[in-house]
Structures are given as C-alpha cells and as structure tokens.
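Asker: For reference, the structures are reproduced in the following blocks.
Bear in mind that the values in this text are calculations on the coordinates, not laboratory data. None of these values were measured; they are calculated from a predicted model. Cβ atoms are built from the backbone, for glycine too; each structure is taken alone.
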Structure 1
Amino acid sequence: MATEQKIQFASPASIVLAGVLHRPENPGPRGVVICHGMMSSKDSPKHTGIAQELAKRGFYSMRFDFSGRGQSQGDLLQLSFSRQVTECLAAIEQLTKVGVIKIGLVGSSMGGAVAVLTAAQTDVAALATMAAVGLTDLLPERAVGKQNLSQWRQDGSIRIQDQEVGYALVEDSYKIDLPKQAQEIKCPWLILHGEQDEVIPTSDARILHRASGLKATLEIIARADHRFSNEAHRRQITNRIVDFLDQSITE
C-alpha cells in the first residue's frame, strides 16, 4: 500500500518548506515533483489526485508548498518565478535522497511556468504542464488588472486573496523570456490547457508549444476552466498526465 509522509526541507533562502512525500508500495527509481499555482497549495484536489495515482504506478511523488503558501514558512513579499525555481530544485534534491534517479516535473499555472524554467536548466526525464503561464510579463496584469499595476509599483505590494504580494514578482516577470527558455527543454513534454480557461488564455499554451519546436504534445481540454474544477475534467487530466509520465519515464 502506498503511504503519505509529511516532510520539511529548507529552501536555498533557508525558509522551511512543507511537503508530502508519496511512497509507492513497490518503489523504484522514478519520481515526480508537483508545483502548484500562484495562490494555490500542495493540497489542492488536482495535485493530491495526481500524486496518489502516480504512487499506484510505482512512482515516488512529492507535492510541496512554495514559500508563503500552505504550510511552508515565509511570505509572498519576495514571490517570484526565480525564487520558486530555486525551491523546485530543492524539492528535486529531496527526492534524490530517497533513491529517485529519474525525475519528472508537473506544474500548474504559475507552477507550470516554474516547471518549464526548472526543466530548462536541469536534467529531468519528463515534463507535464497544466494551464501554464506562457508569458510571464503578463501574469501581474492578469492577476490584478491593468489599472492596479501602477498602484502595485507605488505601494511596493498589493493584496491578492488576502495575501500581500510584493512588487518583486512584477520585476522578476519582466526579466524572464519563458518561450526562449522553453527552447532548451529536451525531455518529453505534455501541455494541457482548458479551452475555457478564464485566467491564462489558450494562446499561452500555443506559444509554449511553438517554443518547443512543436515537439511537445499539446492538448486543449474541451470546456475545461483554469482549475479544471469539473470533476470529469480533473479526472481526464489526471489520467492523461499519469499515463504520459509512466510511458515517458522508464525504469
């Protein structure tokens, strides 16, 4: 029987991050790190379901909270794509400590962009993204609206879902050329996006697909929203991701 173990580990900035390690009944060398979205957490039904299904296929998997979210320490005043990449790399290192050799990445929304950036700079066996940000410089405006951007800059932070998010996110997002970084990805890559995504348009998915040299597999999920909140859509993407990773990451 697969088990779930709460763990803690330190980020490069010495912030204690919280995670859940899913151990399969018959563990092998394969593992997956799951990256949640900007204002989400490791405990969303989507991420939990993917981790549980991966464990049934013999994968270790780890879902964790980025700093300032869920049960991890820290705040969102220094939230940035770059900071989350360093935290994702720390999560990957944790998986290697249990004997995982071949590691896949799964990321959703902002976490999808983080997974892309991480896969572009380290050796991963496969990548799956859901509703991923394709243009980082547009994320701040999409999050708060164009009119609030100047106020965000003036105040140095802005409240999003009752959390103070620092202007560091905006500054960092303008520095990153995600499509250019995506060109560096060599591993198998599955891009999933909801047809009716109200947060990140499907054009972002197509941008990432083109950046892959059309080598990634792009699938637009009919009638699905940003969070794949419909249970049938969530089940569909869970099965698709698990099958993709199982086929792409061989023992």
Structure 2
Amino acid sequence: MTDTVGSVNLEADSDRTIVTASDVVREYRMSGVPVRALRGVSLSVAEREFIAVMGPSGSGKSTLLHLLGGVDVATSGRVVFLGQDFGRMSVEARARLRLRKVGLVFQRFHLLPMLTALENVELPIAALGVRRAERRDRAASLLARVGLDDRLGHRPGELSGGQRQRVAIARALANEPAVLLADEPTGELDRATSHGVLELFQRLNSEGTTIVVATHDPELAAGASRHVEVVDGRIGS
C-alpha cells in the first residue's frame, strides 16, 4: 500500500469532483459464505452537490457511504477521493485523510457522554494539533452555526435527540471537510426534529458544503438536489 496523502494538493477548487466510485464491489463473508453488499456500483460526487442515497434496509446504501468516505475499502473496483485511490492507501493514510477531508454523521450520534457539546466538537480539531484557544473558538463558532450557541456546556444526556444530532453535525464540520457523509441521520428522530435537520443540511449546502446522505426518510430525500437509489447492491435505473 502506498501512503501518498502528503503528496497531493487537497485544497479546494471550484466545480471539482470530490469522490468517484467506479464499478465497485464489496463482498463480505458470513459463516464462510460470500455475500455481496455492492455489485458493480459507479457514482461520482461533485463539489456542492446534495445527494440522497435511498433504498431499503440491506440494499447497500450504508456500505456505499462508508466506501465513499474511506471508512471501508472495496473488494474490487476503485474509489478515488480528491485524486487518491483508497484501495492503494494504508489504513493510517486513509484515517488521516478522513480526519482532514471527510465529515461523518451517524444515526446514533456517537458523542462522548462525559464531554460537553463544545468538547465533543473540539475533538477532531485537537487531533490536528490546533492550540486550545483556537479550537475552542472554532468549536463554539460551529455550534452557533447549527443553532446551539446556548448549549456549549451541556453534555449529551442533557440534550434532546435533535440537539445531539446537531452537535454531531458540528463535529463533522470541525475540520472543514470536502464532503459531509450522513448515514440515516434522522433515523432516531421524530418528524418535527427530522425536518429541522433537513433545513440545516439545506442551509449548509447553500453555503457550499457537499453532502451525501443515506436515508429511508422521504422528506429528507425530497430535500436533496439529486437522488440515487440502491437496490440489491446496484444503482437503480
């Protein structure tokens, strides 16, 4: 595996392709039997897009999202992120690229319960070695951006589900990623709260954030500007 993260220019330029999956297959083994979660999927994500990846449970949409973000690697085919082929990178190199350029949002938030909202958002900034005062200012600004400037000192257990998801979104934006990948971000939320998350995503996208969301939520999907359906591990027609 080659580690080439430091050798390419990862700075933003307009109208670029962020990530491209080409004829991607992802195969797992269950009880010794091969199971194909994805069967030759191809997809490109351009800067400033808001894409909803839809499909039933088990269709492969979450697997596709994980491959686009370098959380997982393809069994065959290629995923190229800002010129980098994930399949040719070491685990460590992929992790460094994700830290700098991929924002991940999950259904169940994954916030650390002993930390405040501010401290949770600070974590990925601290991982880049940013000084304490600067990272606290950046984290506070991000929480204000998602409407939580009055909840900086609250721990996750003191926040509603919608507020916890907003903290998770702020954390995902901490290092100004090239793309925000959200896996069923409204799956644990009620309808009214889900609508608030959709409005936040639309505002972030209008401000320039590239977003790909895997979802069952028809309202969230309807709010995206482009729709991709995954059925039985393939992109639907």
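Asker: Could you figure out which one of 1, 2 the value -11500 for helix-only ellipticity at 222 nm (-39500 (n - 2.57) for each DSSP H run of 4 or more, over all residues; to 500) was computed from?
Answerer: 1
Asker: Next question, about the same structure. Work out the source of 1.3 here, i.e. which of 1, 2 gives that when distance in nm of label points 7 Å out along Cα→Cβ at positions 133 and 149 is computed.
Answerer: Here the read-out was taken from 1.
Asker: Say we calculate FRET efficiency 1/(1 + (r/R0)^6) of positions 69 and 125 (r between Cβ atoms, R0 = 25 Å, to 0.05) for every structure; which of 1, 2 gives the highest result?
Answerer: 2
Asker: A value of 1.00 was derived for Cα Rg over 2.2 N^0.38 Å; which structure in 1, 2 was it taken from?
Answerer: It traces back to 2.
Asker: Where does the value 18 come from, among 1, 2, when relative contact order in percent (Cα under 8 Å, 6 or more apart) is the thing being computed?
Answerer: Here the read-out was taken from 1.
Asker: 1, 2: which one has mean count of other Cβ atoms within 10 Å over residues 141-148, as calculated, at 19.0?
Answerer: Comparing all candidates, it corresponds to 2.
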